[in-house]
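Listed after this line are the structures, all set down as structure tokens.
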Structure I
Amino acid sequence: MSKVLVIDDDPIFRRLAQMILKKREITVCDADNAEDGITLIRQENPDAVFLDVAMPGTDGLEALALIRKDPEIAGTKVFFLTGAEEETVKQKAEELGAAGFISKPFTADMLYRALELG
């Protein structure tokens, strides 16, 4: 992995993910909402995206649905960062083609493992 996009409305989680990923010399860009994140996917062509589920405006599930409908970015590897443990959320994300789930709070190993396996 050389470039990752982090989309999360919480600046603390975005910053933490950036610090962790940069230790492995991964380029990180970030957005605090889904709309800007989708724009960055088109502009930056990241190898993977870490996407928060619960955000104001367009939530993570809606964002993934929009990504999958856009032929230009439909193949983007998307992992959900979430504190939600609801089975319906996980089921919907899997139906939309999420590459995986990472529970908040996350560790460095959790992020690295997702990128290696995903």
Structure II
Amino acid sequence: MSAGFRCPTCRTPWRGATVCPRCGSDLAAVMRVAHRAWELRETARVALGAADRVAEALGPAQAACRLHATPRGERLLALALLATGRTAPARALIARAIARDPDADGSAADTAT
């Protein structure tokens, strides 16, 4: 899960529990969705890393962003778009990401994108 994950009910930062310690909301379903998005991003990463499977990366990257958008997930999607020749949507996605956070340099470790 990403470091910025918060309870959708009370917005308290997630602390690794399936029940929010602040409001008691059940977070299991939200955690399953975020985990599935992570799995899809991993599938996209593997496909992008294999020269003969680049085209297979786009679908999982798009699905992951629909389920749980993260800044690094959006960068992965932009890369998949570029790798499959879809430069216009990739540039639009990159421009939106830069506009949202112009100081982000991508150097912070984010293992759960």
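Only the coordinates and a few stated rules stand behind these numbers; no lab work does. Keep in mind it's a predicted model, so treat the numbers as computed, not measured. Cβ atoms are built from the backbone, for glycine too; each structure is taken alone.
When helix-only ellipticity at 222 nm (-39500 (n - 2.57) for each DSSP H run of 4 or more, over all residues; to 500) is computed for each of I, II, which one produces -17000?
II
Output the label of whichever structure in I, II has the greatest value of distance in nm of label points 7 Å out along Cα→Cβ at positions 15 and 95.
II
From which structure (I, II) was Cα extents along the principal axes in Å calculated, if the value obtained is 46, 30, 22?
II
If mean count of other Cβ atoms within 10 Å over residues 31-38 comes out at 19.0 when worked out from the coordinates, which of I, II was used?
Working: I: 19.0; II: 16.4.
Of the options listed, only I reproduces it.
Can you say which of I, II returns 3.7 when distance in nm of label points 7 Å out along Cα→Cβ at positions 7 and 47 is computed?
That value comes from structure II.
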